[in-house]
Structures are given as C-alpha cells and as structure tokens.
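The following blocks contain the structures, represented as structure tokens.
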Structure I
Amino acid sequence: MKKVMASGTFDILHPGHGIYLEEAKKLGGDDAELYVVIARDSTVKKNKRTPIVGEEQRRDLIQMLKPVDEALLGNEDGDIFKIVEEIDPDIIAIGPDQCHDEEKLQNEIDKRGLKAKVERVNVYHDTQFDSSCKIIKKIKNTNFKDKLDDCD
C-alpha cells in the first residue's frame, strides 16, 4: 500500500480541492492511503493572507472528504519536512496551481534521505470560482451589506 501526501490551505472549499485530492490519491494506485496536511493559520498569514476559516475547521472539513484517509495540521515551526518525515509518504502530490518548484523539493527530500517522489497533479477544475481567493473577491464585490444581519 502506497502513502500519498497532499497539502494546502483549503480555506473555502470548492470543487477544485476535491479534484486535487481525488487525483492525488490516484497517484498511489488502487489501495493508496491519502494523508492531507492542512496549512496552519500562522503559516498562511506569514505567506499570503489571513484565512477565513480556522485551521481546526479546515482540517475537519478535509477529513470528511471521501478520498482522504487522514487530515493533519502542518507544523508551526516552519520546517515543512518534519511532517513528511512523520508520514513517510511514497508520493508527495503537488496541486496544479501550487507554486512549488518540484525539482528543488525533490532535491531536499533526497538530501534528507526520504523515499518520497514528488509528482504534480495536472488535472485542474477550470471554472469561474476555482480558487478560494476568487470566491472571496466575488463576495467582497457583491452587495451583501443589507443581508449581513440575517447571516448569524
């Protein structure tokens, strides 16, 4: 049985997240186990923005998805390879829109003596709202001010 590891922020879930995780699991074959590492709030804030949904809730939602065998929170200390060492995956799946340098990542994995092979998922769900950022921008540009009091 092969272990596949995928990772991401998964802030506002959309079909692209599900497709990424389905395709990531397929990389390991029929009996693969999929481990999904959820970026910590502190990591997301450091790298790009404040997440809308907190890390615990994001992890819980990802754990509910059919292809996911285990969802875990990433490390807060900045060493992304600690959790790779803990999970010890055969494959690390990079999403189609993630800006990781596959060669650089593979070199670091090899240097640390880990067995994982980096593979990019190339299937992409190309729709109007195919990213959490696009969904957030749409909400910001929609006149919801008069409806917000009803959203408790």
Structure II
Amino acid sequence: MAPTKRKGDLAERKVAAHLAELGYRIAFPFGEDWNYDLILIRGEKFERVQVKHATSDGHVIPVRCSSSSLTNGKVRRIKRYTAEMVDWIAVYDSTTALCVYVPASMLGQGRRQVSIRLTPTMNGQRALTHHAIQFRTPELDGSLI
C-alpha cells in the first residue's frame, strides 16, 4: 500500500473516532468512487464528509480542498471539492493530532486550499484568518466564519 493511501486511511480512522467521541453516528460509503469518505448522521440528516490528512508546522494546518487522480505516477485529473459534492472537509493533523472540520460553504467554486491557524498571526492580523478553535466540531454553517 502506498504511503499516501496509508495516511488517508489513518486520517479516516482518526476523524471517524473523533466524530464518534463527539456523539455522532457515522457510516462509510461502499467502494472508492465517491466524492466523500464517510457520512455523518445528524438526526435524520446525512452529511457527506471528505477526509484529508495534513501535517502542520505547528502554526497553520494546510487544508487541501482537492484530490488528484494518478495514473502511472502522473496526475491525470484534479478534483476540487464544492458544496455540491461534500458538506464538510475533515482534516486530521498528524503534527498536533487534532481533527478540524471545514464547512463546504467555505469552498466556493473549488478552492485549492484553506489555511487553519493554530496560533495567532505574528503581525496581529485578524481579518480573513481562520482559527482552529472555530473548526473543532462540525457545527458551523459557515455564517460565523
């Protein structure tokens, strides 16, 4: 199994365990041809969750909002996630062992990346920064961000 696949599998297990600890029910779609990795069940509502593995620098978690299809080690296609495809992008950061949840409302028409701050900016900037504390649970609808 490729190292990238192992990281993805680890992230899926960590996010699933975290969601279960928070009291959510989860389900896994069958097969590999889905735009999401797991299903968060909130009451009677099913929400699609794409899971990503990240390695932060201790200050910022880079959240990739896309996936690449490879053929013979070459990128064949890049898929950028939108709200039509997923409801959340969940990220497991292996540096801090944190899970963060980015609502699809932040993805627009297919952003490449969202940066989630673990520490304040060095210059004190507050506008257009996203702090990890806002993303610790899948509860935001994006209106607070």
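Computed quantities for the displayed model
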quantity: Given -10500 for helix-only ellipticity at 222 nm (-39500 (n - 2.57) for each DSSP H run of 4 or more, over all residues; to 500), calculated: source structure among I, II; calculated: I
quantity: Structures I, II, by relative contact order in percent (Cα under 8 Å, 6 or more apart): label with the highest value; calculated: I
quantity: Kirkwood radius over Cα pairs in Å - structure with the largest value, from I, II; calculated: I
quantity: Test item: Rg/Rh (Cα atoms, Kirkwood Rh), for residues 59-114 alone calculated as 0.97, pick one of I, II; calculated: I
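FYI, it's all coordinate maths here, none of it is from the lab. Values in this document were obtained by computation on a predicted structure and should not be read as measured data.
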